[in-house]
Every structure is written in C-alpha cells, then in structure tokens.
1. In terms of mean count of other Cβ atoms within 10 Å over residues 41-48, which of structures 1, 2 is highest?
2. One of 1, 2 was used to calculate relative contact order in percent (Cα under 8 Å, 6 or more apart), giving 15; which?
3. Assign the value 56, 45, 35, calculated as Cα extents along the principal axes in Å, to the correct structure from 1, 2.
4. Which structure, out of 1, 2, was distance in nm of label points 7 Å out along Cα→Cβ at positions 65 and 153 calculated from, if the result is 1.6?
5. Starting from the value 2.9: which structure in 1, 2 was distance in nm of label points 7 Å out along Cα→Cβ at positions 105 and 121 calculated from?
6. Matching task: -15000 is the computed value of helix-only ellipticity at 222 nm (-39500 (n - 2.57) for each DSSP H run of 4 or more, over all residues; to 500). Pick the structure from 1, 2.
Structure 1
C-alpha cells in the first residue's frame, strides 16, 4: 500500500493537470462559471425548504441553513461517485496508450469535485453569516470533516470505477443507488427525530457512513455543539476501510482493464 501511495505521489503533476483540465473544460465557456456547481444543489435546497416548511412542516429552525449544510457535502459525494465510477471508461485512450497508476483518473475526478465543494462552501459561509447563526471555535474541525468525506468518496470511487470497466450497467446502477442513498442519509431530516418513534430505523441509518459525516458538518456549522465521539471516529474508520477495500478491488481488476475497454 505504501509503495502504491509513493507511486501515485510521483504522478501528482498529472493529477494536478487532470483536475485543471476538468475544471477548465467545465467552466471555460460558462458565463456563471463555478456558480453552476452551486446552482443545482441550491435549487434542490429551495424545493426541499418549501416542501418541508409548508407541505410537511419541519420544526427545525432556520431550516434552509440546516438543509444547506447537508446538501452541499452530499452534492460533492454524489458527483464524486457518479463520475468517479466512469473515470476509467471515459478515458479509454489514456488507459490503453500510456502507463500511469490508473487510480490517478479516479483521484483527479474526486479532487475536481472537492475543489467545487470548497468553492461552494464559500457561498454557504455567506448564508450562515447572513442568517445570524455565525461560526463557533468548532470551525477548526471542518478540515477534518472535509478530509474524511474525501477519503470515503475516493474509496467508493475506486471500487465502482473498477467494477464499471467489467460491468457497464454499473454506471446506471450507481445513479439508482444514489437516488435511494440521499433518503437514507439525514439531509432533509434529523436522525434524532427518528430515535423516539422509529429507533430501529435510526440504528440502521447509523450504519450509513454519511450519517456521521453529516452530523459532523451539522455540529460544526449549524448546531455549534461538540460532535459525539462516534461521529468523529466512525467516518475515519469507514474511510480507511473503504479506501483499502476500494484499492484492493481496483488492484485485483486493473490487470485486464485494457482488454475490457
């Protein structure tokens, strides 16, 4: 594993170039530029805010901020998985013609989405200040939350990218999984609201690695309360496990990528 990490680090210039290429290709001729990465979740936030404020009223104060602090991290994760799963099959020529660690393609995809997340957080910070919620000293934990989500996303990305080379339907299966996954993650609702009425559902949702990650973001940016130890430790444990499993599966299947493509 350490050998692979050193090898990938030797290609950090390539990762940097691929990230720049993706960001430039995405925003080069766009009038609004990076704001498009925020407009989509912003529209979702607006719709969900209306639904859960007027149709199915929620008792969560400043619900739009609550929703925003969950939707923006989710958008990063969703984009990383959906596009990361296709990172190999969308770069057939590179994969067949030149040698480099194939993980670089997935890493560059997830890293580009991570840049979008950081840019979107600037806008979120503006809303947080405008709402009067402000920030607390817990903001120092935000880099940790960002890093562990990146690791979790990369682990899933490596896993799905390798499988998609052999099973092209996986590209569509991943999108279906994400449609269900968003509702299995406490983004539009609070997991505490399920603990009293449906404790078994809350227990099941706790298995979801994104549950603890969302709790981290919410406690840091919205609740201003020290996260529980499980919400601090569990995402890191999930991240390490998923990264190891993703890399093992990727390495096992990588040998026949060229033939399958």
Structure 2
C-alpha cells in the first residue's frame, strides 16, 4: 500500500505503520488520520496480520500533536468535523481485533499521546516525552485524552497533565503506568518487534477474546465485565488453537497455533 503521510509494511504476520512526516514532527492532520483509518481497516480484513506496531519516522518525535497549521483557521463546525475524523480513526485502532504496540521515541504530545493510548501496549525510549499541552493553545484534548488518560493513570494525575500542560519524561510515564516499558533509544524497535513476534506466536482469535474482555470490562461494572469474560473464555473452546494448546500441554510439547 502506498500513502502520502504514513508508511505501511508487513512481514511474518506483523504490520508496521509509521507516521511519516518527520519534517513536521509527524504532526497529525486530516490526511494522516484518513490514511491511518484506511490502513487499519485493511489490517482488520487481512488474515495474514496478527500484530500491529505503530511508530514515527525520524529521530525527534512519535507525533508532536495534531497539526496546528491545519486547525488554526477552523471554526466550530470544521473543528467538529476534524474531531469526528479523529474519533473514527482512534476508535477503530482501539477496537482492532489484533494486539497493537506503540513504539515511541521523542515527543508524544497532544494527539500523538492520545494516539498511543489507543494502542494495547506502549514501549518508549529513554528520550520519549509525553504531554497533553492543549491548554497552552486555549483548547482541551479532543482525541480522547480526557477519557483514556484518566483510565490509564488515574483522574488526579490526568488532571495534572491536562490542566498544567507540562511534559513528563519516560521514567515518569513508566511510574504512572502510561507506558509498559522504557528502553535505550537504540533498542526501541528491536524490543517492540520482539514483543510483536511473541504475540504473533499466540492464537489470534484467543488474543482477540482477551482484548475484547478487557476493553469491554473497562467501560462497565465488574459483574458485567466478568460476564463478558466468561462468554469470551467459552468462545475460546470453539477454536482449534484451544484444542492444540491443551493437547500440547498434556503431551509436554510446544503448541503450534494455527490462528484458527
């Protein structure tokens, strides 16, 4: 697939999507969001893809935010349309049946931080910097930051980040639970791909059930969440991979999942 603002690669069951506007610190404009949506829908319909890794081109940023140059002249109607485009893409990424990994280096600010939060796992380099600086522009986050950030790090710390608009470093992001792991810059993509390869070795349908149970449970009460978990667990017994996994365990051999 050929795009103007992103790169798409696929190998060994892993799709790699790269934000490709390094001269603009990978700022997210309408074209980027629409191309991401197209890539994500293609991934969802491609049985060969088992894991997705998202990163940014260049050495300075994952994505330094939504493109202020595009937004500056917007009125309320245009802003609402832009937010609708962002939400369509963000929600689709969050709901992908494949596990997603954000590999973050440099700045992940505003819309960049929000895009990373739509992924299941986040690995960042020691030089990564996170923030929701919209308050400095006379705005609030508009790409799910006021909702996803509190769910990840708690309301008090989310309000601190959003109200003050300050950046946090990689170590602080790890301590807050915003990222899963911090690694040296030179090891970032190797670590992300190592995680992706491990995930690609598990059963895709079973991973999808785990993701569905977790994401659904986050938005409901615990009793309803456990009910969803029970149904998802039972559905795993309809897969060939569940049979293979248990048979391999009983026969003391490594399971060979078929993604079925």
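1. Numbers: 1: 16.9; 2: 13.1.
Of structures 1, 2, the maximum of mean count of other Cβ atoms within 10 Å over residues 41-48 occurs in 1.
2. Numbers: 1: 25; 2: 15.
Computed on structure 2.
3. Numbers: 1: 56, 45, 35; 2: 62, 42, 36.
The correct label is 1.
4. Working: 1: 2.4; 2: 1.6.
Attributed to the structure labelled 2.
5. 1
6. On the way: 1: -23000; 2: -15000.
Attributed to the structure labelled 2.
Every read-out reported here was derived from the displayed coordinates using simple, explicitly stated rules and does not represent laboratory data. Treat the numbers as computed from the prediction; the structure is a model and nothing was measured. Cβ atoms are built from the backbone, for glycine too; each structure is taken alone.
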